[in-house]
Structure P
Amino acid sequence: MRITSADIWTVVVPTIPGRVHSPELVPKAGWDEVPKHLFRLNTDTEFYGLGETERGMPIDQVRQGARLLLGKDPEELTLQNIYAGRGEGSEEKLEVGHGPAYMAFEMAIFDLVGRARGMPVHALLGGAVRQRVRADYWMGQQTPEHSKRSVERALKLGFKGIKIKCQIEDPMVERMKAILEVGGREFKVTVDPNERFHTAEQTIALARELEPLGNVEVFEDPIPKSDLEGYIRIHEEIRQPVAMHLGDGASMLRALKAGVVDCFNLGGSLVGFQRNAAVAAAAGMRCWHGSGNDLGIVDTAYVHAAAAAPSCTLASDFVGSWTREDDLIVEPIPFVEGYVPTPMKPGLGVELDTVALPRYCRAHETLR
């Protein structure tokens, strides 16, 4: 089997109006206007593999990654390092899994190999450790009234918690009270300001105001991650758990040595996430899988990764299917009572929606 060509589609999929931010707080999301690239690696057999890049990936990097794989037999690639054949590279180099558009092509190779072997991707990662993966609802910066409507929708869909975007300047206490009013204390909130609580002092003061409400699950990235002294103060002075959103083991070890986290939001490639989740497990900590408001191919890859990681027991962020107009896969990810069933079809188990694709496609090319 050889990879003979790569079809690449550049797409822009808008968010659903009113689904992300309140216009009074954020007039326009903006990130939904940033292109993504979807691609299909074709072979000289009936098998193929699908991939999806992060937002804003330069098309030249996608072309470079495709050219590194054209002509290769996917069965001869090292799944831990798809751009190198078995035995290639320095044995002294500990870091693997890098290169142009690496994460996207890694998922495409895993999808392709899984289809060829009749195995789901999580089986290639070591096997699923759970039959379903926890997932929370998600919303951007919203007013208290808008937040109520979002929580009502989340509850109707069966979700048990929600992740919210915010900043210190927002009416946070009123918003959290509004969420509490609709969801109750058992409906937990991951508070993620993307470092925009700015200082330890502001974070501590807000945490103390919110503590009596009892509905905070965790504070994620409250202040810049470079401010370890601030994190030490926060961790010592508030009762709610603190998390950092990280993508590599070195950053995790830095946080662990400083003693400033109780859990992690983790990223990384399919293999990279397993390594990061293993660091969390070694530290006796739980984690969840982060996201970037993606489309269906990436979100499904995240589900496979989360299903294979024993420490990934917190609710993950598979959120693109309800924030964007279309996920561009034929069958959307199913959410059942706050969980996603672990996919069992070969490969990723998804198909590109070629009917919806033309509506959002800005460019298409084939590399051979």
Structure Q
Amino acid sequence: MKALILSGGSGTRLRPLTYSQQKQLIPVANKPVLFYAIEDVIKAGAKDIGIIVGPNKEQVMDTVLSVGWDANIEFIHQGDPKGLAHAILVAENFLDDDFVMYLGDNILKGGIESHASRFRDIRPDALVMLTQVAEPQRFGVADLDAKGNIRRLIEKPKVPPSNFALVGIYFFKPVILEACHKIKPSWRNELEITDAIQWLIENGYKVEASIVGSWWKDTGKPEDIFEANRLILDDIQAVNRGVSEGSKIIGRVIVDSDSVVKNSIIKGPCFVGKGCTISDAYIGPYTSIGSGCDISGTEVEDSIIMDGSNIANAGRIVESLIGRNVRIRESECKPKGTRLIVGDNSDIML
């Protein structure tokens, strides 16, 4: 089985961060979201992986190739994103076998191995992963009969027929290529994967559902990234590779190598990356701090701070997504109160 991972798109819901970095590279628990997808497909048996790239393609390629993966990786440029079915057509020459298509901004607890096994065992033409969601109108939605069989799929319906949403992970036989060639652009002027799968259903091909029992997150919005960060940090084990001087480290905390914690309190679950300095600070639960950060005289909780950022005497920072190489420092401005979503290379006075 091959794998096709989508890492294109413009990430408009995550601007200004995505002006300077690809959305699938935003870290959750100090790991790019895209890496969770790559790890999942390798565990499920994929040895050949095609990664669809668009804007910031060099950034994606450099980041992925910085790791020695146990798989052959090929990058396929999509250009303008014109839908998931369009991405399949762009990769047509690569897709000469059964494959799993995985949206690179998805994180799924427990991975896809059991779903891959189901696909191999029952041999449908397509296997669609579904999960129950609170706002199905945001997603592609499945209309199921009383036995749980898929009757039809609808992309972002105004009146959803169920609360079973498409997770963004699909298993296909190569016949899906024919379906993608047959469909027309939707009202969004995109080639929708839901329309391609619906074509399979209407033309007598076997389409099965596979229900996700654990949590799943589409990290397309800041609040979804925060929630994914919380869920992953909930499962970490304490590891202290750094140096602690006059500090309290409470609960499940990872302090990575070459990091120094001075006169501070760190309360888990949280993750401090490599080469950080934390001094006279409080780092609270559900915080991920990237490598090479310097945080002093500041309280941080329930936030993601990316590599190389410097935060000094900035009061209390909560539920914030802070980009790479950001500088935040105290000023005399009033009133004070901070909630931040900050792009890379910013310079902010608080």
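Derivation of every value follows stated rules applied to the coordinates shown; laboratory data play no part. Computed from a predicted model, the values in this text were never measured in an experiment. Cβ atoms are built from the backbone, for glycine too; each structure is taken alone.
A value of -9500 for helix-only ellipticity at 222 nm (-39500 (n - 2.57) for each DSSP H run of 4 or more, over all residues; to 500), calculated from one of P, Q, originates in structure P. Each of P, Q could give semi-axes √(5λ) of the Cα gyration tensor in Å, but the derived value 35, 24, 18 comes from P. One of P, Q was used to calculate distance in nm of label points 7 Å out along Cα→Cβ at positions 83 and 131, giving 2.6; which? It traces back to Q. Given that mean count of other Cβ atoms within 10 Å over residues 163-170, derived from a single structure, equals 19.2, which label among P, Q identifies that structure? Considering all the candidates, the number was obtained from P. Compare relative contact order in percent (Cα under 8 Å, 6 or more apart) across structures P, Q and report the one with the greatest value. Going through P, Q one by one, relative contact order in percent (Cα under 8 Å, 6 or more apart) peaks for structure P.
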